[in-house]
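These notes open a run of structures that come right after.
Just so it is clear, none of the values below were taken in a lab; they were calculated from the coordinates. Small disclaimer: the values here were computed from a predicted structure and weren't measured. Cβ atoms are built from the backbone, for glycine too; each structure is taken alone.
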Structure P
Amino acid sequence: MNNERTAGIVYAFAAYVLWGILPIYWKLIDNVFSFEILANRIVWSFAFTIAIIGITKKWQELKALLKDKKQMIFIFIASVLIAFNWGLYIWAVNSDKILEASLGYYINPLFAVALGVVLFKEKLNLWQAAALIIAAIGVLIKTLQFGQIPWVSLGLAISFGLYGATKKVIKANSITGLTLETIMLTPLALAYMASRQLAGASAFQSESSITIFLLIGSGVVTAIPLMLFASSAKRLPMSVLGFVQYISPTINLFIGIFMYQESFTYIDMIGFCFIWSALAIYSVSQLRDNATKSLA
């Protein structure tokens with residue numbers, strides 16, 4: 001049991017570290033138009049996941065889901081949400097908005113809680129409600145700082161939160177689900193890539209072999225963290241995963257500040273401190289609830 005838990009922690013840590021350093025990967029190809037990066041990410045994710053399906057012989061599960069119309073509707077919704085999330089994240093990173101992107105993924109767990117209340121009629125205790133209010137104050141501070149709503153942060157948090165809620169009703173493992181989501185998106189992505197090719201504006205025509213290799217590799221860097229996360233989720237309680245998930249936006253934050261010298265003011269610090277405080281309160285509340293349930 002301890003070996004399984006240790007393996008789960010290693011897998012989870014690896015997944016969130018890989019997600020955390022992903023901005024460096026997108027920055028390496030920031031000379032490519034963001035929509036073209038997104039299209040390549042979709043196409044090569046599909047190619048990589050379909051290869052994994054072949055190696056693991058999961059064809060029956062894939063075929064069964066393809067025949068389930070209700071499941072395919074939810075998979076279509078999930079595909080639209082994840083495409084929006086991927087595209088916005090790539091654009092944010094390559095537009096020097098890594099800090100705003102990291103804020104989005106700090107907000108995401110708290111948005112997921114709010115979503116649970118609205119969609120699944122889940123109950124909040126006093127501490128969880130306080131965490132949501134404190135997080136809202138942090139977002140308000142960021143809004144007042146810029147004179148506008150932090151759309152990048154909220155867009156990432158909301159799209160990924162809705163994606164997570166949709167995935168709750170999809171009966172598929174991470175690789176099968178990602179394969180079906182990219183099946184939905186690949187025709188459009190291929191059409192876009194073809195249009196760029198015909199216009200003479202494709203990265204495959206004008207960029208170096210290294211850039212092309214990185215575009216093709218985007219499928220691998222998308223799928224591997226998901227595989228690691230799926231392996232960890234089978235071995236760890238959600239309370240542990242809840243803490244580990246903050247590794248990713250924290251690495252994003254440090255990368256934005258120290259590698260790419262994005263501005264981080266005292267007002268930014270105050271706004272982030274409210275978000276971090278909300279996450280701390282929420283996490284402690286979750287641990288208390290889990291401890292109470294285990295004793296019951």
Structure Q
Amino acid sequence: MTARLLKTLCIVATLFAGAAAAQTPAPVADGGQTATPAMWRTADADTEVFLLGTFHILPPALEWRSDDLAAAFTAADVVYFEVDVDDPTARSKTVNVMMTQGFNPAGVTLSNMLAPEDAEKLRSISAALGLPFGGIDPMRPWQAFLTLSVQFIVQQGFEPGAGVDSKLVAEARTRGMELRFFETIEEQLELFTGLDPETEKTLLVLTIRDWENQTETFNALFSAWRSGDADFIDAQMNEPMRKQAPVVFDRLIAERNKTWADEIARAMAEDEGGTIFVAVGAAHLVGDEMSVPALLTAKGFDVSRHGEAAR
């Protein structure tokens with residue numbers, strides 16, 4: 001289940017930085033200290049674009065700035081990210097949404113919403129993660145799903161503040177680069193608050209029932225990101241959604257990729273030339289049809305893999 005729906009977690013994982021920072025990280029299961037994430041490059045007559053697939057929560061000691069990545073980022077005149085999660089206003093809006101839209105009506109709990117065996121397993125998972133069940137039980141399923149998933153990753157020794165996006169946003173601001181964001185915080189949160197009740201319940205139920213496979217699946221996915229294995233990332237993060245939950249795939253991946261590819265193409269046509277660097281979640285850049293590179297290729301751009309992971 002984690003492989004199917006980890007993308008939904010990664011979209012908003014950095015929003016939980018405040019809560020996660022209070023936790024004591026455990027040793028990372030996979031002890032490697034370097035990464036060469038997948039990158040792509042395209043260009044027209046006067047503009048060069050680099051696309052980096054990110055992981056939003058990372059072990060703090062991991063070194064992911066390859067020479068090619070660093071050179072592309074340093075050369076950029078404009079840098080795109082999904083959303084400005086480090087903005088204090090965005091953080092306060094996130095907390096407000098969690099508090100006002102993340103809980104069931106009074107008297108409605110997950111315990112009486114779920115099958116008895118699922119409710120009991122949810123209680124056990126919460127205890128194993130060190131989360132008070134009394135705080136989880138009143139949540140809407142989408143918020144419980146995110147809370148369990150983020151806490152699981154934090155327990156593996158990962159930290160939201162160490163994610164690629166957070167590090168690059170901070171560096172871009174320090175360098176005085178022009179920052180652009182594809183979405184607002186409200187648009188990203190609406191991906192969850194706008195789910196129909198049955199879909200959000202399914203997210204939680206499937207996660208609960210497949211919890212024993214969480215560590216193995218997460219480690220495999222992280223290793224694939226670290227080595228730039230785009231095919232594995234697509235197969236584990238996107239393919240199950242495409243086949244088993246096409247509505248969710250369209251909402252979380254395909255529709256957003258179309259919007260982002262349109263924006264990149266517009267920037268290449270209208271800006272005065274230079275270098276553009278795009279850093280978005282890895283699932284958005286993999287796949288043969290609806291990924292951002294594939295959509296740019298369909299628009300007539302020559303898009304190819306770039307950097308160490310492509311060699």
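Odds and ends about this structure:
- Winner on volume of the Cα convex hull per residue in Å³ once structures P, Q are ranked, highest first: P
- Among candidates P, Q, the computation of mean count of other Cβ atoms within 10 Å over residues 55-62 that gave 12.5 used structure P.
- Which of P, Q leads on volume of the Cα convex hull per residue in Å³, for residues 87-214 alone, largest value: P
- Value -14500, calculated as helix-only ellipticity at 222 nm (-39500 (n - 2.57) for each DSSP H run of 4 or more, over all residues; to 500), assigned to which of P, Q: Q
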